[in-house]
Structure formats: structure tokens, C-alpha cells
Structure I
Amino acid sequence: MPDLFSDTLALRKPAVRSTGGVVAAQSRKAAQIGAAVLAAGGDCLDAVVAVGFALGVLEPWMSGPGGGGAMVLYRARENRTEVIDYGMRAPESLRVEDYPLVEGVASDIFPWARVKDDRNLQGPGSIAVPGVVAGMAEAHRRYARMPWKELLAPSVRLAGEGLLVDWFTTLMISSSAADLRRYAASAAAFLEDGLPPNPQWGIRSVVRLRQDALKATMAQLAEKGARDFYQGELAHSIAADVQAGGGALTTGDLGAFRAELREPLHIPYRGGMVHATPELTAGPTLAHALRLLQESLQPRGAPDATSFTACALALQAAYRERLNGMGDADGRRALGAEHLAPACTTHYSIVDRDGNMAAVTQTLLSTFGSKYVLPQSGIVMNNGIMWFDPTPGGPNSLAPGRRCLTNYTPVVAEAADGRRLAVGASGGRRILPAVMQMLSFVMDFGMDLDAAMRQPRLDASEGAIVIGNAKLPLEVREALRARFDYEEARSQAIPSKFAFPSAVLRDGDTNFGATEIGHPWSDVAAEG
């Protein structure tokens, strides 16, 4: 795979160690907010709420109140894991006849038949019922120690400061600028004279994009609580803006939404246990891949050509099964046709000083989701309708009220040696291979978190093609090239050929955190 990168560039993000709580996130500022909550006496779930809303302001192309997600929780005192599922749903008010098929193939990340005007891909017609606010509210209701308003205060402050423009901000906005400028509120929020903003060269020059509408929304959400988003003034504002643009979402759709408490998948692995999200996530496929890997791999020393080959074969077999059983036909089947490229997702992992842990993944689906910013509230809305096959008659075909299938797979695991790991990733279809390999590095090879995050990985989510990191040892790359349809790629921010994991690990009473080295904003913050 051709590139123009330096062959001598070296980057490193050492794992952070602490006897206090640790937060690993795709934004340093968000991680610091979570660590401050833990230092103030908050539970792991207090930090989950504060970080989740902060990320929606700091990286609005990835997640936010207009998206959905899921979290896996571990409660140390009860020695119990559970899942809060707040994935998006198609509105009950959606009419399938509003999505007529035309000649061609969809232009976004799924190879669906094309819908007239790309109504399922972007704009108000692509918006599913968002779940992030409900998910955060359920987490807060169950375990939080600190007031809701206090936990949302950092996101209100960040929105008031405006979105800081650096090179990565410019890059992310540029990737969607052609679509953002189709919608007046989106262009006003993220573009300058119809073009992406640019940071200035001056050492004291700071460029920020105003987020006044979002600040007011976050302040209202902090003051009035989550139900205002689904049943109150905010709900009416959201539905009115979507319908004014031609979308289907109603106040009834919002009012009916609930986050669901689910039993995790409990996956025995190498003398330990992996706890993953069930049903319409990548969790069932992870279970299949780990079962195959445990049967075929006899770990010795460090990962080698044999172990990476076994990993690729297990992933390919699990994906083949996954593609045969997609959709919400009975509410319990795994997804099928999925992201062919990294999409709009964020992941963060948290452990507190008491050993409570959380792995949280949230998404808008595509970068900037629907590309539609709600004019009144400033919220970037998802394009969850794109998850459905617009061709009628399949288990994942578009229909009112159906749950959206997803790629994310946050997990909490316990290794045979007693160490606990919370991990997940962003990166669309590439999330699962990254999570499985992080689990293998820790549970098969006994790596610490620093070594596991530094270990180069492969990706085997694109059918027959296996992508190997160019930093893998030569003998590994040669073995993969001999066995598979093989390509090489480097770790890079965009377009990424590998997912971006964020993880925390607890060993005894000591906590560790680490994030993907190639992500320019991701970082770890420790309490105190």
C-alpha cells in the first residue's frame, strides 16, 4: 500500500500507572475531566457521564447527544458485570415508501442498493432515535454519587469556550465539508465561508468555532434532566427541527425510547472470562472468534507468525458467520453487512480506585452522522437509518421501530492471573479485530497494558484481505503474505487502516491506562 510517510518517525504514549482512578479516552481534555470527577469522590459511573458528554462537545464528528452506544460495567463489590444498551432505533413514524430504490450502489460505507437522493445516508431522513442521553441517565440513576448537573457542567463550559481548531479538527471537518455545507446550520457550525476552518501560525493565535446553541442545550439538559431530551422542551425542539427538514422523527418516537439493561455475553477464554455486549453488536462475533482462537492457538512467548495467522483465520471465519445472520429479525441476531471503513465512533475506558470499571462506546455512525445540525439546539444528529438494508425482505431491512445493528464491542475481561481489563475501540468494522487482539495480548501472552498497546496488530475484517501493520516483524509479514491476500499499512490518524483502542487494566490495587499511539488526541489521565 503506497504512502509518503517517513520511515524513521517514532511515536510513543507510555501507559499511565496510578493507585487512584484512571481514564483512557480519545481526547486528553475529556480524560482529564473524568479524572477530576474521580478525584472529587465520584464513582466510575460519575466519570462515565462526565466524559461521555464532554466527548460530544470536544469531538462532535464522533459522538454526542444525537448518537447511540453501549457500555459494559464491572462492579467490584458485587463482582458483577452488566450492560447498558442505548443503541439507536428506527422511528416508529418512519415510512419505508419514503426510501425508494434507484439504480446504483450507495455512496457511503455500506454496499446497499442506492436510495433516491441518498435519503438514508444523510440529512433528516437518515436520523434514527438517539440514545446517548438515555444511556447516561440510566448509568447515573444506577450508580452515580454526584449530581447530574455537576457532571454536565464541564460540557457546558467546553461548549461555551467553542470548538478549538487545530490541524486534526481541520482534517476531520475537511473530510465532510462537501456534505456539511448542504445544510445551513451545519455550515454555520463548522465552516467559514463554506470552507473548513484553519488554525493560525502565530504562537498565541487561537481559532475557535462558536457553539452557542449547543452550550444552551447542554445547560438546559443539565438543569432539567435527561427526560427533557425525550419528553420535554428539548424533545419538541428536536422533533420540530428534524421534521422541518423532511425527516420522520416525532416526539412520540423520542418519548418511547428507553436504555435497556442487558445481561452480558460471558465468554470463557484461556482460564479467564470476557464479558461483552450481546445481541445487535459485535459481541456475538467476538465470542465466536475467541472460541476458534482458543482452539487453534497455543501461545508461547510473544506473538509470532503462527499466532497472527491463527488470529486472522479465526476472525475471517467469525465474520463469515456474522454475514449470514444479520439484523433485528427476532431482536437477538448478530449484524451482517457493516462498516467497510472507519466511521464516526468514540471509545473510553475507566477504572476507579475501588476497582469498578467501565468500557463505553458511542457513535453517530458516519463522520458527523447525518451531517445535519439541528438549528435550534446545535446537536449533530446520527445517520442510524443507514445501518438498515433499504431492500425489502431481509432480516436487516428498513422497518419502523427496528433496532439498529452495530459494530461496537466494549468488553470487560478477567485474565486467568486475576488482572482485569476494560477495552474497546473506534474504527467501524475494524473494532472487533483490535479488541480481540488486545484481549489475546493480555490473556494469551501475559502482556502488561503498555506492551499490549505498543504491539502492532493486523486487521482481517475485509473479507479475504488481511492488513498487517508495517511494524510487524518481517517473518510475521512474510507468513501472512504467503497465506492470505495481504496488504500492509502504517498506523495513521486518517484514513486509518486499524482501529483505535482505549483501555484500562487493574492488577491488584494498581490501575493502568493506555490509548492508541497513532491517534493524535487520545490520552490517559489519572486521579490526583
Structure II
Amino acid sequence: MTRQVLIINITRMGDLVQMGALLNRLQEEWPGAAVDLVVDRRFASVAALMTGLRDVIPFDFHVLIDESRAAVKDVVSLYQEVNAWVQPLAERRYDRIINLTFNQPSALLAGAIGAQDIRGARSAWDGGMVVDNPWMAYFCDFHRFRRFNRFNLVDVYALGGSGPGSFAPLRVRIPSEDRLWAKQALAGSSQWIAVQAGASDGMKAWRPHLFGLSLAQLCKQWDGGLAFIGSSEEEGTIAQVMQVYREAGGRNPVKNLAGRTTLSRLAALLAECRTLLTNDTGPMHVGVAAGTSVIDLSVGHVDFQETGPYGAGHWVVQPELDCAPCGFEQVCAHHACKDRISPDLVADLLLHVLKGTPIPSRASGVRLYMSDVDEDGLGTFRLKVGTESAVTAWYAGFWRRYWYETHTRIGSRVPVPDGPPPDVQQARESIQRLVPLLEAACRKAEEIARLIGRKAIDISQVKRLQQEQGREKERLVLIGIGNSATAPITAAFLRQLQNDNVKGLDRLARHHAGAYRTLLTRVLDIKRRFFSAHANDSRLLPDLRPDMPQTGSVQQVA
């Protein structure tokens, strides 16, 4: 019997392109599976480029949300409208729903359609939202420890929506007529580079005049053409780039194609270009999927480890600042990260990609990374120029292995970090403070569960214990989140507490007790890995469970 899968992805262009590995992985897991996609009508054209989809189901979610907020229609009418739209999907009886949009509307939609296996956000019995699947929960929580995250969103989608498997690059389908259009549009020079100087979010955009200076510097040693892409709203930005470019002596052929392409023509255009110089944008992912090498200027709150160009052979430039990347909701008063990237460096990197000149070695103030595929068949970025904090580098490697092995039950082939963590004393002190607090918290949670499970409940005693538990939780979370050795597992603990989709006070109490026990088990495991005598030169290799194979089902990548 053919398996049926529904993916809900109603956010942005880039998120749709980034689910390419998931589509491949589903066919690897269930050959011949029929995969449907629910998408916002604005991005249906993106879905048309994807391979591996049976049916694309568009809906104007943007209008629905606006009408809900503005109370254009009464609540009953809105529910009736959505239920009528959902009914045919519910009748398909999907084997799995994968919700890649983590908000209340998508959670309600996943719950209304229904499936035995729902991964991602779904509605709880009481109307709240829960996130099922550990990888999907990880995606919701890594903002609390993002400097240690080393999982690209492409892989999180694939691991959460399906599971581990072989590496597959991102791909889009480009119609032959659009390829012909692109060749004709780029007549006038034998080589072109594409440039995306704008971005939907100004925080993510490098300064226009620096684009102009870098392109002028490049064109002193390269005679190809420059093709500007983007939306029509970016015309002002492109005009600034061009003014600086011309004033600095740039005379190469230039075509401004911003706002003048369909999505499929954009993909074709990028496929014809030697490289794409870009901010972190949706077209960046289209370029990757079209087979174009990418130079990603990672500024503002963008973290390339999460959303950078996927697969081997791309470049990322990141400012070398303690605050980079800044938080999602942080308001930056200086934007100093954008001034750290020099035009000469970008020009030299372009020359390396275009002409094979040496990799820039004078990269003061920035880090250069090259994208690659790691030993587990996942996307990664390898530092080529610049330095990383020793603490960040050590814990990033440790947590990369820890979560992969914890969530897949497969031994990771990624090398283990050398020696103990650089902040070993601080880690030891934090864990020594946490363990007794957690042991007491577990006892209290078990006692609350026992009291609530009685036929006659002593409400006053339960309330007293819950108030004490709340104060103690705040204390242990403060310690746990504040330390590199425990921040990720503390964030996972908070998510587990919130995912309380159970009916009845007794079940809720047992659920909370289970969350405390899980955190205590993990803290003790971290303590053993860091500090036990047999872990000193065992390179902190985690013990694999008896049912955990030593090698996974992933493809070895050289």
C-alpha cells in the first residue's frame, strides 16, 4: 500500500527549498510514497520547482491571519471556512503529517487534518500547541544555545520528518524554456556572477556601498558581467551599489534583472552564473539548489550554521565579533558586523572562486568558512580563515555528536573533541550545584504525583509543594541555562515540561516528574562523560546503548 505524507510549510521561500533533503529522505524511507504539500498561496511557485511532490495545496493563509486579527469575519465563519477546506485532506487519511511551521494556526491545521504520526507543531487537547518529535523540538529550542548549534535547518527537517539516511544535495527543477531565456538574458559576456545586494530584512543585508566597492575591485582582474537579482523593492539598493561601482571605476557589463524574473527563470539565471554573491536570502537557497556556488555574507541575526548554503563548495563570511550573530529579537544600535567585512576581502574571495587564485589569508576581523558534508552525511561548515573561541568550538563539536546520537540512536562518525572542555572547572562547579538540586526536585515531583494520585487529595499540601517546586525550578534553570555544559539539555527540559498534552492532574504530575528525571539522567551522563576516570583519554566518546549500532545507515562522505 502506498504511504501518504502531508508536509505543512507556510512560511518563506527559503524554507520550502530547504525541505529538499526531506523529500529525498522520505523516498528512501518509503519508496514510492505520495507526498503532498500545504503551502501559502504566495509561495506556490516555489513548490512547483520541487521534485518529489504529488500534490501542492495552496491556501491564502496570509489573508486568513489578517482577517482573524482585524475581525473582518466572525470566529465561527472563519472556523467554518477552514474546516470546509480541511475536510478533503482529512479524508485522504495520511500516514504522517510533517508540520514545518511552528505557530498556532499551523498546529490547529495539523490537528484538524489528523494522522497517527504528526511531527512538528500540533494542537493539544486543550487548544494549546505541542511539538512532537525530538528534532522538531530541538529546532524550537536551539535559539537558547545557538552558538553551539551545528545542524543546518535542511538536516533538521530531514531528520525530524523522516530519519537518518544518505546525503542528497538540494535540487530544483528548471524548465528548458527558462534555461533558454536565461542564456538569452545573459548574452553579451561569456561569464556572469549574480549579485543579491538587498534582503527582505535590512538586518541581514551588507552595506550597499561595500557591495559596489568589492565589485569594482573584482572587475580590475575579471572581465565578466554582473547580474543583479532580487525583488523590485530592491531597486534603490541596487542603484546605490551601481553608483559606487561606477565611481570606483567599474566598467564591466551589468544587467539589472531584479523584479524581472519568475521564480523558475531566477533559478535558470542562477544556474547560468559562475557564482552568487548574496546576503542570507531565499534566492540564496534557490542558487544552491540550481547548482551555483554561493558566497554568503552572514551579518546581523543570521547564523549560517542554521540557514547557510547547504552542501559542499560554498563560502560564508562571518564577522569576528562576540555578538555575532545577534539574537532574533535584539535591537542593534551599531551594526558593526557589516563594517567588519572589507570589500577587498570579498573581491579576493570572488577571484578565488572565479579564477582559482589563493584563498584570502588577510582576513582580519572575519572568519571564512567553506561548506562541506560531514562524516555522518550532514551539512557542515569548516573554518578556513580566522579563529573561533575554544569554548565554542569544543562544545559545538560535543553537542553535535550528543544530539545526533541521542535522537537517532546511531553512533556518530564525527570526531570527538580533544580532551576535557576548556572551561572544565566552571562546568564541574555548575554540575555539582545542579545534581543535588535536581535530586531534590525529582523527589518533590514524585511526591506531588503520589499525592495527586490519591482518591482524597490534600489540596493545600499539593499547592505548597508546587510553589516550592516552582521556586526551585527557577533556580536550577538559571544554573543550567547559564553554563555551556548544561544549557542545551536544560532547554530540552523546559520543552519537555511544556509538551504536556495529557488529560488529568495525575497524568500531568507524572509527566512533570518524568521531565525532571530525564534532566537529572542527562546531567549525570554529562558528568560521567566529562569527569569520570575512564573518560580522560577515551576522548569523551559517549557510551552507545546495546541497541545502538556502531555505524549508522548514513552514507560515508569523503
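Any read-out appearing in this document is the output of simple, stated calculations on the displayed coordinates, not a laboratory observation. Only a predicted model underlies this, so the values are computations on that prediction, with no experimental measurement involved. Cβ atoms are built from the backbone, for glycine too; each structure is taken alone.
Tabulated data
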| quantity | calculated |
| --- | --- |
| FRET efficiency 1/(1 + (r/R0)^6) of positions 408 and 424 (r between Cβ atoms, R0 = 25 Å, to 0.05) - structure with the largest value, from I, II | I |
| Among I, II, which structure scores highest (criterion: mean count of other Cβ atoms within 10 Å over residues 288-295) | II |
| Given 25.6 for mean count of other Cβ atoms within 10 Å over residues 120-127, calculated: source structure among I, II | I |
| At a computed 0.99 (Rg/Rh (Cα atoms, Kirkwood Rh), for residues 144-311 alone), which of I, II | II |
| Winner on relative contact order in percent (Cα under 8 Å, 6 or more apart) once structures I, II are ranked, highest first | I |
| Value 0.90, calculated as Cα Rg over 2.2 N^0.38 Å, assigned to which of I, II | I |
| Read-out mean count of other Cβ atoms within 10 Å over residues 264-271, computed value 24.9, structure in I, II | II |
| Identity of the structure behind 0.90 (criterion: FRET efficiency 1/(1 + (r/R0)^6) of positions 56 and 496 (r between Cβ atoms, R0 = 30 Å, to 0.05), calculated), options I, II | I |
| If distance in nm of label points 7 Å out along Cα→Cβ at positions 416 and 472 is computed and equals 3.3, the structure in I, II | II |
| Source structure (of I, II) for helix-only ellipticity at 222 nm (-39500 (n - 2.57) for each DSSP H run of 4 or more, over all residues; to 500), computed value -14500 | II |
